[in-house]
Structure I
Amino acid sequence: MTITINSYTTVKRRERVPHAIFAHYWRDVHGPLCSRLPGLGLYIQHHFSRNQDAHLWPMAEGVGEIADYELDGGVEIGFKSADQQERFKQASPLLFSDEQNMFEETLAYDLPHGSMRLVNRLADERLNGLDHADRIHVHMSPRQSLEDLQAYVRDKLAPTLAQDASVLKVQLHLCAPFQNDGNHPPAPDVAHTATPARAELVIMEVAFGNPVARRRFFEGQAFKKTLADQARHIGSLKAFAVSGVYSYVVDGEMTTAGLRGSRAAELIEYLGAINQLEPEVEAVFKRVDAAG
């Protein structure tokens, strides 16, 4: 399936919901609900950790950190066509009414050019859960214009990273400006307002083999040579450590995580329970009870 309409949504949990409860609910309650809505072509949750080392991305001189910016995840959503997106939209009140249970804030950024993958040596298209890769999402706000920053990251910074053998994945989400116009999904008691620094973002996924590989890459000349240009194009940024990636819908088909819940899918894989993956068993979970 060709995904023609993409978005990237940032999510922040309610502060008084413990992170473990938030992550469990998002994975195994909210995730399967979203997966079952009609029209969906792609659905991936990226869970972030707020408690990771302070060396996720070195700051170039003059580049500040995006202020008051803490997130608990990012979401990729995609559709094959506008018609499929409309089908999802019509069913989505069921989903958005659930957001108030764990989200304090969600901001959905349109991706007019889709997600751009420069390199991926991880074969993670259907990843569900933890892996050994060291993953970060870098959110960058422009020093000049958004168009200038997009061109710089797309044509210079991201290719520089992708050319290095220690960088296992580089994927770009070139976001359209976020509109604080109030025309957002009807999620009661969930904020949808971006600060000026967050209204225009370029988001880059980067993965290394481990934190040591990441730190060594940052100490190398290839990265250090980018710092002067980073300072010219990036006004502020924030890097987020990824604690897990959960794929629920890929190419228009629900994964086992989408069908059964992420933790159930982990157990099935861990125990090698191949009987649970048989079409006859999956059909039981896909069956709609006509009686309601």
Structure II
Amino acid sequence: MSITPERSQLAFQKMERALLKLSSAQDAESVHGFRTTSRRLQTLLEQIVPKRNRNQKKVLKMLEQIRNRAGKVRDLDIQLAALRSLKVPQEPRRKTQLMHGLIELRVKHERKLRKALDKDEVREIQKRLKRASREVNVGAAADSLKVARAMLAQIVHPKGPVTEDLMHQYRIVVKRARYAAEFAPKTTESEQFIAQLKRLQDAVGNWHDWLTLTQTAAKRIGDINQSSLVAALHNVTGGKFRQAVAALSASRMIQNGSRSTAVSPEASSQVSGKLKTKASLGAPLIETAA
């Protein structure tokens, strides 16, 4: 299922709108919208449409620099949302202090993000986006669903308990596979596939959100032996991890892995080379039977 010219053009148009919205205001919605839209465009140019030219590489690099700044703001938005939703009686004063600390840190990173969005930089990115959209060769584009399945097939499924390291790989790969699949024409097959990916992304992403907050709280307050609030966060994170493991175990798409589709060795190697997985963030591993 190759991408249509209209779908390709829409990706560039959405990117420009997201960039302008972010340059006007760095609220949670604008930051999140920019990051997801730029990741989708990156997926299009790096994994679906072959042979990027110099301008396309340059615009991706410029967007990545802004996305890195936006990512720090987004991480804090996620932690603040999780902390606000936490309904526990333990250490209310420490919870308030942690909240204020996260807000102050967000202000700091928002200021840096705003600085990166100067008018000349935004104007140049706009020009490059328009040029890049005209240069895309959609006729040579890869099958979006096969690309997505090839991504999933790269994950090694070791025997034994699922670890944080493996869950981090799922978090990144499932998200990128979804972005690739969303470029496919709408069919029953593609919509079902995307729906499965979204369920997995939500489950694994929810665990990661709480893990990040727990790690931040531990750095600022102390470990579980020093703070009942951190102990409560650790318990919530453990529950989210078990839910993510259950979602993975229930997914036929993940269980079938490389058997889902036939992918050429060249395509598989290309996807493997472009996928970047992050190591565990350093917290103790939680072992849960898959």
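What follows draws every value from the coordinates through simple rules; no lab data is involved. Being a predicted model, the structure only gives us computed values, none of them experimental. Cβ atoms are built from the backbone, for glycine too; each structure is taken alone.
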**Message:** Matching task: -25000 is the computed value of helix-only ellipticity at 222 nm (-39500 (n - 2.57) for each DSSP H run of 4 or more, over all residues; to 500). Pick the structure from I, II.
**Reply:** II
**Prompt:** Once percent of Cα pairs over 29 Å apart is calculated for every structure in I, II, which label goes with the largest value?
**Reply:** II
**Request:** Work out percent of Cα pairs over 19 Å apart, for residues 7-70 alone for each of structures I, II, then name the structure with the largest result.
**Result:** I
**Prompt:** Which of the displayed structures (I, II) returns the greatest value of mean projected area of the Cα convex hull in nm², for residues 31-118 alone on calculation?
**Reply:** I
**Asked** Can you tell which of I, II yields 1.1 when distance in nm of label points 7 Å out along Cα→Cβ at positions 55 and 127 is derived from it?
**Response** II
**Request:** Using relative contact order in percent (Cα under 8 Å, 6 or more apart), single out the structure from I, II with the greatest value.
**Result:** I
**Request:** Looking at distance in nm of label points 7 Å out along Cα→Cβ at positions 15 and 63, point out which structure of I, II has the largest value.
**Result:** I
